[in-house]
Structure I
Amino acid sequence: MRQRMRHFVASQDMCFQRTLAKGHITASAWVIDPTRTKTLLTHHRKLNRWLQMGGHLENDASLTAAALREVHEESGLTRLKLLSLELFDVDVHTIPTRPNQPEHQHHDVRFLIEADPYEPLTISDESHDLAWVELSRVWELNSEESILRLVEKTSDAQS
C-alpha cells in the first residue's frame, strides 16, 4: 500500500484534489478509547458499511487536521487526541461509481486518535449510525482486511 501511494503522489500533481477523477488522497482516523479496547465506527450512508471516519481534504492545513475535522464532523466529538503525527496505516481502495462520479481510488492515510467514549455522539447526514465497538467484535460489522488490519495494529500497539 505504501508503494502504491508513493507512486500515486509522485505521478499526480493534483493528488490532493478531490477533482482528480482517477483518485485522490483522503484522510481518516482510527478512533480508539483510552483503554484501547474499543473503536468508534460509523455506518456510512453511501457505502452502507461500517467504517472508520474520514474523507476528502478541504481547506485543511495538514492531513492530521483533515482527519481530526472529519471525526468532529461525523461524530460531534470535540475532545480528540492525536496519538502520533506518524501514519498509523495507509490503504488504497476503490469507491464505486455513483451518479455524477466515476469509480475512483481513495489513497487513504490513517491516523490514530483517542476520544472519550462517554462524550455524546452526534450522527451526521453521512451516516446511518455511530457505535463504539469492542475491538474483538469489529469483525462482526466489517471483516474487510483493511479494517481488520487496523484492529491488529491497535492490539500490537498495546503489547
Structure II
Amino acid sequence: MLKRKGFECCNCGQSVPFSGFIGTEHRNHCPSCLWSKHVDLRSPGDRKAGCQAGMKPIGLTFKQEGTDRYGMPRQGELMLIHECAKCGKISINRIAGDDNPEEILKILEESRRLSSEKRDRLKRNGIGVILQGEREKIITQLFGRDSGKV
C-alpha cells in the first residue's frame, strides 16, 4: 500500500499532514494560506512537474458540471485558481474540507484586482472567475444555506 505523506507549505511553512477526510484525494495546497506548489504536470496527482515553484491563489471558480435535464448549467463545487509564481501555469484545485474559509473570502475580494489581461487569459482557458456579486453562492457552499455567516 502506498503511504501518502504530508508536506510543508512553500509559502507559510505550515506542516500539512495527509488526511483522507478533507474531500480531495490529491491535496497540494495549504489549508491555512491556500498557496499550492506546482507539482502536477498533466493530471491531478501525477506529481511530474519539474517546476516545483509556489502557486499563488488568485481567484475562485466553480467546477463545470454540465447541464441539468432542462439544459440549464449546473453549478459545481467551489475551486481555487492558482498561478505559478515561476512559469505562470494556471491550475484549478478543489477546496478541501479544512481550508480556511476566511482566506477563501479574502481571495474573492483580491480577485477583483485581477488585470483584464489575466481575466481574458483565464477565460480563454475555460476558467470563469467568480465575481463579488456571487458572494452568496460562495457563502452557501462554505457554510450552508442558513448559516447566518457573512
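Nothing in this text is a laboratory measurement; each read-out follows from the coordinates by a stated rule. Quantities reported herein were computed from a predicted structural model and do not represent experimental measurements. Cβ atoms are built from the backbone, for glycine too; each structure is taken alone.
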Between I, II, which one scores greatest on relative contact order in percent (Cα under 8 Å, 6 or more apart)?
I
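Have a look at I, II and say which one yields 3.6 for distance in nm of label points 7 Å out along Cα→Cβ at positions 37 and 61, as calculated.
Of the structures listed, the value fits I.
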Just checking, which of I, II has the largest value of FRET efficiency 1/(1 + (r/R0)^6) of positions 13 and 77 (r between Cβ atoms, R0 = 35 Å, to 0.05)?
II
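Figure out for me which of the structures I, II the number -5500 belongs to, where helix-only ellipticity at 222 nm (-39500 (n - 2.57) for each DSSP H run of 4 or more, over all residues; to 500) was derived from the coordinates. Before the final figure, lay out the partial values.
On the way: I: -7500; II: -5500.
Label of the source structure: II.
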Per distance in nm of label points 7 Å out along Cα→Cβ at positions 29 and 125, the highest-valued of structures I, II:
I
Read-out distance in nm of label points 7 Å out along Cα→Cβ at positions 85 and 109, computed value 1.2, structure in I, II:
I
